[in-house]
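Values in this text are rule-based calculations from the coordinates and carry no lab data. Note that the structure is a prediction, hence the values are computed from the model and not measured.
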Structure P
Amino acid sequence: MNDSGTEKIMIHLNTGVSTVKLEVDKDTSLKDIVQNYQADLPYTILAAKVNNKMEDLNRKIHGFSEIQLLDMRDNATNYVYQRSATLIFIKAVSEILQNCSVHVENSLNQGLYMELMDYQKVPQKLVSAIEKRMKELVIQDIPFILEVHAREGTSENGGLATTMYSCGETRSSYVGPVVPSTGYVKLFELRKYGDGVILRFPDTKSPDRMPEYRDDKKLYDAFKEASEWGDLMGISVVSDLNGKIASGEYKQIIQISEALHEKKVAQIADRIAKKGKRIILISGASSSGKTTFANRLCIQLRVNGMHPIYLGTDDYFVDRVNTPLDANGNMNFEDITGIDLDLFNSHMNALLKGEEVDLPVYDFKLGVKVFGKRIITAQKDQPIVIEGIHGLNKRLTESIPDEEKFKIYVGPFTQINIDEHNRIPTTDARMLRRIVRDHNFRGYSAQRTISAWPLVRIGEDKNIFPYSQEADVLMNTAHIYELAVLKKYAYPLLSSITQEEPEFSEAVRMLRFIRHFDSIEDDSIIVNNSVLREFIGGSIFVD
């Protein structure tokens, strides 16, 4: 307590540039603290971690706190910006079109693809009017007001608290914080696309500018197909799935979803057989289910009378002493120069010609390629199925004739959303898969997996995602029911991370959205060739 009678509290503040200890008045808001430092920081602060938990900037500090300021370079904070921009979009739509529902469908082209339920196809004139109104709302700097309302829940989740934010008369619930006011959302772009619109914003790499636009038509089609699969099963949001679980219909949902996967794999195999392609290249990000898909594709190719050879590019790693190094001097096993490209191209061309080839088997303990274990000759028209993260990079197969190649991009294009305004990022679905798999098969804690995830994402952004549009076809490996199965495995792992650990904030964020799912406790009905078995165990393809 000072002379004026105002109680003071001590905080430790990490601005991202420096760390300071200071006294502030009790009940000072994070926003007020930020104002004293913002001018010296490179990017706008959008949120903060208080004692390792993500909070919006209107949060008041009541006692000693460790505070870390966050800008859009942080992945979770990028979601804060997305939610805020979406709320401004919803408000603009509500003012221009009364009683028109907005559905946030999926991520697309560094933004969110959304549909207006009153329009089968949104006209360009309307898109321009909405964007103009959004910019006006940003200039007006209207506060986002936090409200919290209890809503009816299931016996399992006990009734979830919905975080509700209002912007004037417009209200929407979200599974995480937003910025203090519309004035924080200065950079965005609205584009007419497909049947709806894309709301685009900066990414984590360049918070101060809009990313280059490219047409993700194939990804749009993949998400649209996923939506059609959801409609077929009567599921678009989590409450629909929870209803199927409560009624016992989830068993049929599992069977239908698995059948849809099998049908899609068969269609791809039929297409390869019809075109007579020999080099089948499969790529996808971490935990996409590449191994299961590749094995199922080989089976379907055999159904077409073909006898595929299956191999992975990992066996073509350079000897470990020649492994490229990253900027920190660590071995970079994900860079394409870590592959013996000359040997790989030479072997594939030799197989295409019907010559005998001594395929290497990489000894990961010794860090060298071992020969003499797999000497084969490919028969005429025999396809070679190749799985690896660089499969769609032209450098991998630069000496192989293009007419021989068929490229497949594999990914879990999650279509089920929490509700009409809250999507579930495919990145989060993949991380849940990886948390469960790492625990089941590698003995890793959820903390370790979350800690490693940013480096995984950096590698994906460099080596995988830029080449996805090279694919001839995209295979969606997501199951509409899978998060209800993964919850049973992931929830206790995430809950075990304590507040003192750096990964706590991310664990809380993940727990916040999987709490909406009721668990499917009995997963015995899931077949042993399901992609989900690659993560929960019991796969016929993965040891």
Structure Q
Amino acid sequence: MRSTTLGRAAGAAAIAAAIAVSGCGGGNGGNSPSADSSGTSTAGGSGGGSASGPTGTLVVDQSFVDRGVDPQRQFTPTNNMLVHAMYDTLVTFEPGKTDPVPDAAASWRGTDDAKSYTFTLNPDVVFSDGTPLTSADVVFSLNRLVNVKGPGAFLLEGVTVSAPDARTVVVRSDRPNPALLRILATPPTSIVNSRLLKANGGSDARDADKSDRAEAFLQKTSAGSGPYTLEQGQQNQQYTLAANPRYWGEDFSGFPKVVVRNMPAPTQLLNVQRGANEIALDLSAQQAQTLEGRSELQVRTDASVNVFDVEANMNESISPTGDENVRRAIRLALDYEGYTRLSGVGAAQAPGVIPSQFLGALPPEDAVRQDLAAARAELAKSGRSGIEVELAFPSDATPNGVSFSSIAQKVKSDLEKIGIDVELKGTPAVTFLADYAAGRNQMSVSYWGPDYPDPNDYLVYAPGAPGTSRAADNRYVRAMNPELAALGARAGSTLDDTERGTLFQEFQRGLNEDSPFMPLFQPAQAIVGSTTLSNVVLDPTYTLNIPAVGSN
């Protein structure tokens, strides 16, 4: 999603997601790199079409953030989950994982400069109306994403796509972009039936933001090649999916019907106890723990891919945190273990800005530890006394069930132990965001939810990156740490995943030495489902990989 972030790149939909959803994002995915996940890969189909499998209806309850199910016009956890079930992408992820595997593309190869990928399409892929999927559909879909200027258009910034023949697609970036392969597994890059869409007002032209009229059609009828089709869609209420009888895969064993309902967390708590083949996606860790031990339910709580942090203003004329010794004192004064306890069972300290599920994450031993004596020593080096600082936070947002107010209160308590007086400034999220972007906050509590499961998404933390230089009066500019900026650029342009992961770890260690960002924790998240179900796993990209859910 673009993203449940309060600050760097958030728009109105992101703020809405943060306010409305108490646990919507990713979560227990692992990253176990394949032999050459960023270069060349070949494999068969992603599976589907088995006659044997579960019967009845799978029911999924979630607190919706719903922009509709037009693949190229959506980018929310709710719609990503639904679109992924109905559409194929060039590559995809296995449930809970972040390594690309074949989907509509049977194989691919990347260039050494990380600027180009060539995909060979699987000839067996057909759309739900029986039309074969060709390279023309891929070109149309990716161009439409860019030109309708939807919330996911930024994913293909600087990217062009071409089709040398009906089975070959070439995707080129104007800069080294080793994240491109993982980006092409995200739901906004889904492949639509171009012939059907054009017949119903669809366009991939440069003016598609004005000329494309297919959104209403796609809210009633899906145009994909995935395991499911759209049977009925009631925006912000309920979506009903039916198994695609023409699905091209070989091992699909999902439910014949899926109902996804918009329900608040308290109702989800009741429904999952009463229903059969039921999943609840938005329970807090505390709510989920009340269901432990029930034989008819499976409960899983672990760390979300969201990372909460404290962020400092770098301008000394606005905030005392512009002093590097003050920033170091604050970093050492924070009780990191205490913040994880605020979120509940499953939460984890964030050793760096990249979550533990992704390539390049720091190991736990690299995490900063509270050291009040060292914090007081750093404060003494600053020569300042009687320090007062205002801590801003969004008072109406509770992502993953975590109250920003509770975090802010704890930051205040921690810093008072070293003699820093903190005044709390809670405002509505929209106000907070405006102040943040304008550089008016002296210090703030914020968080970052990933746009795609790749470490390149975290280059917004680099000195001089657009995400950190949002205002002239609090910039974390390149000149403040040119070596770290160069390291980030190198990490973000390296093709080999093993080398790239090592570079991103080094990059985060540099951020932990001296930057405006102080990672706190990855909050607990929960998923609860009937014990009759298999693959009940929160997914870092798709929220829930619906086609993978089967019966035990």
Structure R
Amino acid sequence: MNSIHTITITFLVTGLMMFSGCTKDFDEINTNPHGFTTASDGSLFNNIIESLQPGWDEQFYINNEILYKQTEMAALTKEAWGNFTIGTEDIWKNYYGTLPEIRELERRYATYEETPAVVNMKAMLKIVLALKTFKVTDLFGDMPFTEAGYGFQNLELLHPKYDNQRDIYLHLLEELEIADSIIDLTAPDEEPFTSFKAFDRLFSGDLIKWQKMANSLRLRYALRMSEKEPDIAGEIIKDVIENNRPVFYGYDFITPMLESAVMMPSAMGFKNESLNWSFREHNNLRLGTNIWRLISAHDSIDGSGIFDPRAYIFFETNNAGEWRPYPQLPDISTPSSGGIPYGEHRDQAGAFNIKGESNIYSPFNYFLIRDADNMPIPIITGAEVHFIKAEVLFRGIGVAEDKMQAEIEYLNGINASVEWWMEIAAGSTLPVSGMTFPEMITIPSALGPASVQMTYGFWNATTDEEKLRFIYAQRCLDAFRQPAEVYALARRTGMTPREGNPIAHYRLPYPPSEVENNAENWARAVAAQSGDTPDVKIWWIP
């Protein structure tokens, strides 16, 4: 964890973090010749891309303790970590620690001659800023944005005002449209882009992938606000789909494309060590009965009811070699969970199956949370785009209702998600022993996209509502390692798979540092939103 904390501290000092908790001597820092204002454009962009990694404390206190529980995509067997504010601080500091670097690049670009190369760099920056900002506003609601990140340029903006979420959404969606429209795929590969793209560790300067990211995100976030802004959202969705703007594809008719935007540690030069730490130290997440119903036809402990190969990728058997889900709604008679299923001793072949005698419930798959090199951090997949298209076509949002085409997109989404995850699993390796997923875990050959469709094909549904629930269920499974995305889907639709009462957790409270150091602006924002508690709905929730 120390390496991540070091990065955060570096952002605080050299990036002049402009979230309201900053109390540094800005005059002194602003004249520091070693500050980020002396860094190259590429190195600044590299830092921004690196900041897309979820933080150690974000994963531990937010993903594992709150979001998996609220989405019911796993079972939280014990609530032992109530100090979630450590996680909200991590998210806040990541964003506002990086924002000054984004503002610095914006300032520089405004001074450059507007060549095709510079315009492409501007577009890439707009897309990353939108991605990062959507993430934060979707968790907290209103947030400092238009005045934020400028403190090193203007000391009067040390305590930035809050923007309402609707304004943020409309601005970012407009910026994504601009980014898509200004990217020049025919621009000569010349300076300053030639040097700059070497620091693009996401797509290595591949501009068509940046264009696909912009439009894929436009679909995601336009649909997210469609219940509150149906006309504006519909126009955006119509533009992307009817004008055939480039997006990520999972399947192109019958051809697997399996495109996605991910952070791949081995390709990007880092080890995702925080992932295993967050599970090993937390140790309270297990397979739950809610998701078990999505991947198995019955409760046989030998796994004979499993019809979805992703079951073997996301989870594994307990210490006794049995498939046992933890009740999503436990009672006082439910035995407690325990064991050491996430311990690093399992890196060794002889100890791989040692999960502790008290590990009586199926844990997350060890490869999924231990492979620090080849397990990607997903941003958006081609499968998700198919599921988005399936919903908008099924419901007629921005485009004409076409349930036959919706079914095609839905089946393409299943094909793409299952094959993408199976491809990821096939390349997964443990960092110490080098043991591979295929060596240690066998996915039955009968399982694949077809076995999922046999249960979740539209022909198995009796009503339109059930078909829509199928779309949401499969989108949740595809986003299994993106709990914030499933959380957004659950809050927007109220129709994602779950047991018990409807979701009633809608946002994260602002971190204490913001309450303490930006008190006036925080108070205004809280009053405007009618509170700062999880039961307060953010703007786009119906």
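When relative contact order in percent (Cα under 8 Å, 6 or more apart) is compared over structures P, Q, R, which one is greatest? Walk me through the intermediate numbers first.
Working: P: 14; Q: 23; R: 18.
Between P, Q, R, the highest calculated value is found for Q.
Using helix-only ellipticity at 222 nm (-39500 (n - 2.57) for each DSSP H run of 4 or more, over all residues; to 500) as the calculated read-out, with -15000 as its value, let me know the right label among P, Q, R. Write out the running numbers ahead of the final one.
On the way: P: -11000; Q: -7500; R: -15000.
Answer for the origin of the read-out: R.
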